[in-house]
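In what follows, structures are represented as structure tokens.
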Structure 1
Amino acid sequence: MNLLRGLKMEDFGEKAVEFFSKGYNCSQSTAAAFAEYFSLDEQEVLRSMAGFGGGIGGQREMCGAVTGMIYVLGHLLGNYDPHDTASKTELYKTVRALTEDFKKEFGTTNCRELLLKASIIPKPDPSQRNAEYYRKRPCAHFVRKAAELVSLKISENKNKLT
């Protein structure tokens, strides 16, 4: 069992699903699952990720679970020095690898395409969250997988340091 600050890797996926089930969008749910791990203010994370929902502002482009995953990767591998090319390269390489893993699992990182696969007609405005919404939406699977991919990467990085 791999532990990250007392949490099992799969706990991050479950936390992401819990946020989604409370009504947060995919991006908020994935990112907020890691707020405690990175000692971030949960409300700030939720607020800062709010516009990325619906495939970035309801445009149904990149899946919010993926943008949330990228946000978390920035906290893990991001650079402060704008001239730190090695850190940027490592981050970009990791983003590409994890988005590719997400694509392997679901076929795409595009919100519109993911919803169409579930026979959901994508709309630009937020949908009413109710039992029907949660029954039909595949998004809980997406936030879980994105959080699990990031937690695995965190675990790998932690093992490199020890």
Structure 2
Amino acid sequence: MAIAKFMHVSEEQYTSSALPDALPVDAIPLPARATAGSAGYDFICPADITLQPGDAITIPTGIRCEMQPGWVLMLFPRSGLGFKHQVRLANTVGVIDADYFHAANEGHIMVRIVNGQSPCTVDSHAVTIAKGERFCQGVFLPHGLAEEETVLVDREGGFGSTGR
């Protein structure tokens, strides 16, 4: 049962936030599952990046996602990056709501990652993610609503735009 569709953001939106020497937006593969049994859709890194211990970077993926109501896309680091190199998402888990697709930034999915190694330890090291390497994965999950809920606001922006 298909509940969502990945697509690219516009060239204008992508270039306004692209990393140096990044792939052109139309050359970025849409997120895909690696195997028939995979739950996660892999996102690729559009540019070569190197993170020193404690460093963070925001990666503009060039991707947006249109979902049916009642679904959410959750973003997680790929397990190898987390387990072997302590790379994590800065916000722990990315939550992409269905109405983010209509945000002012076209619903451009941005992923902020952190090299969680302490710069003060002997075995800490820089982590390089190559252009085209899978670095995070998105999993679609259904979500429910509370009784007697009244929401009167439509989304306009991205990170933190729905209030504090």
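The value 1.0 for distance in nm of label points 7 Å out along Cα→Cβ at positions 114 and 138 was derived from one model only; which of 1, 2 is it? It would help to have the intermediate numbers written out before the result.
Details: 1: 1.0; 2: 2.3.
It was calculated from structure 1.
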Here mean projected area of the Cα convex hull in nm² was calculated and came to 9.8; which of the structures 1, 2 was it taken from?
1
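For which of 1, 2 does mean count of other Cβ atoms within 10 Å over residues 74-81, calculated from the coordinates, equal 16.9? Working shown, then result.
Working: 1: 13.4; 2: 16.9.
Structure 2 accounts for this read-out.
1, 2: which one has distance in nm of label points 7 Å out along Cα→Cβ at positions 10 and 146, as calculated, at 3.7? List each step's numbers first, then the result.
Values: 1: 2.2; 2: 3.7.
Comparing all candidates, it corresponds to 2.
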helix-only ellipticity at 222 nm (-39500 (n - 2.57) for each DSSP H run of 4 or more, over all residues; to 500) gets -19500 when computed on, of labels 1, 2, structure 1
Comparing 1, 2, where is mean count of other Cβ atoms within 10 Å over residues 82-89 highest?
2
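Readers should treat all values here as calculations from the given coordinates under stated rules, not as data from a laboratory. Just so it is clear, the structure is predicted and the values come from calculations on it, not from any experiment. Cβ atoms are built from the backbone, for glycine too; each structure is taken alone.
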